[in-house]
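Several structures are given next for inspection.
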Structure P
Amino acid sequence: MAEALQDFLYSHRAKPFTASLDLRLTATSLSAERGRSHQTYPLDRIERIRLYFSPRNSARQVFVCEVRAADGASVRFDNLSWISLVQTERLDQGFRRFVLELIARAAAQNPGLKLECGISPLRYRLMQGAGFGLLAALVVSAGLAASNGSSLVAMACLGLSVYFGFWLTSFLTRNRPGRFPADAVPDRVLPAVPIAG
C-alpha cells in the first residue's frame, strides 16, 4: 500500500543568491538536496516535526517547518522563496500541502513522532516579557513626548506602538507552544490558502 503513494516535491530558495532547497517526499523517506549537499531522512527515523510562525515584517508572513531525525540531522524549510535581493514569492499552497502530507506519512511510519507547534516555552516567555516591556516603553515615551509638546514624536511613538502591538499579538498567538495530533494540524502555524469554489 505504501508503494502506491505518489512522491511529493517542494522547492524554495531560503536566501537571495543561494542554491534552492529541493525536497522529495516518498512513501518511506524525505530527501533534501541543496547544491552538492544531499540528505535522506527515513520517515520511521524522524523523531520530531515543529511548525512555527516567523514573520520578517508585515508583508513577509513566513511559516517554518523543522524536521529532526533520531540521529540529530535536521532540515528546515518555509513558504517563502527568494527570487532576487528584494523580490520574494510566497509558496503557501505548495508548502501547506507538502507539510500536511509529510506529517501524515511520518506519523504513519513512526507512532512515537513528536509533533510540536509554536516556539519553545522559554523563548515564548522571553518574547512575552521583552515584547510587552518594549510596548509599554513606547506608550510611555508617547505620553512623555505629548506632555512636553513634542506632538510629532508622540505620534511617531504611538504609531510604532500600534504597529509593534499588532505584530507582537500575531506572533505570540500563532506561536503558543504546544503539541498536536497528526490529523489536527493547527491552522495558526500554516499559511492560509484560498478555498477553491
Structure Q
Amino acid sequence: MSWRSFDKPTPPAIGFLELSSIARGIEATDAMLKAADVLLVLARTICSGKYMVLVAGEVQDIEASVAAGVAIGKECTIDQFIIPNVHPAVFPAVSSSGMFRGSGAIGIIESFSVASLIEAIDQIAKAALVEVVECRLAMALGGKAYVVFTGDVDAVQYSIDAGAEVVKKRGLLVNQVVIPNPRKELFDTLI
C-alpha cells in the first residue's frame, strides 16, 4: 500500500540528489521515480549549471529511489542524502511556501551546498521552537543556499548552533548569523 494513501500530514523521509549535469539529472530523476513509490517534491536546474531532485516517501522507498538516481548519475553525482523522520517544516521551507510573522530574533545560515542546507533545516526545526521562514536554493546565488528562521533569541541561537554544525561537518559553512530584536523594516524585506 502506498504511503500516499494514508492520512499523514507529511511523508516520513526525504532523499536528495545533486548532479553536475542537467541532462543526467533529468535522467536520474526519471529513474528515481520509477524505482519506488515516492513523491517528487522538486526537480530543477540550479546555479552553476547543476540539477537537483528531492523526493519524499517511506524510508525504504527513499533508499531505493536515491540508489537508482546515484546509479544513473554516476560520476555526475555531487551530493546526496536521506533524512528519515524528516521534520514537517522542511517541506514549506524548500517550496518557499512558509508564512512569516516576524517576531523575536532572526537566524540565518548560509552554505556552499544545497544538500547540506536542507539537512541543516531539518536540524534547525528539530532543535528548538522556531519558524523556518524561507530558504533559497542556489538560484541566482552562485550555487550557494541559505535559510532564514525566527523565534525567541535562545531558540534561534540553539537552532543555529544545531543547523550550522551539520554544514560545518561537511566543510561547507559560509556564515551563520543571529540578529536579536531586528527592526521591523528588516522583517519586511524577508517577506
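Taking Cα Rg over 2.2 N^0.38 Å from the coordinates of each of P, Q, which one would give 1.02? Of the structures listed, the value fits Q. Where does the value 13.8 come from, among P, Q, when mean count of other Cβ atoms within 10 Å over residues 86-93 is the thing being computed? Here the read-out was taken from P.
From P, Q, which structure was Rg/Rh (Cα atoms, Kirkwood Rh), for residues 62-165 alone = 1.19 calculated on? It must be structure P, since only it matches.
Tell me which of P, Q gives 17.0 when you compute mean count of other Cβ atoms within 10 Å over residues 70-77. Going through each structure in turn, the value belongs to Q.
Quick note: the coordinates plus some simple rules give every number you see, no bench work behind them. Keep in mind the model is a prediction, meaning the values are calculated, not measured. Cβ atoms are built from the backbone, for glycine too; each structure is taken alone.
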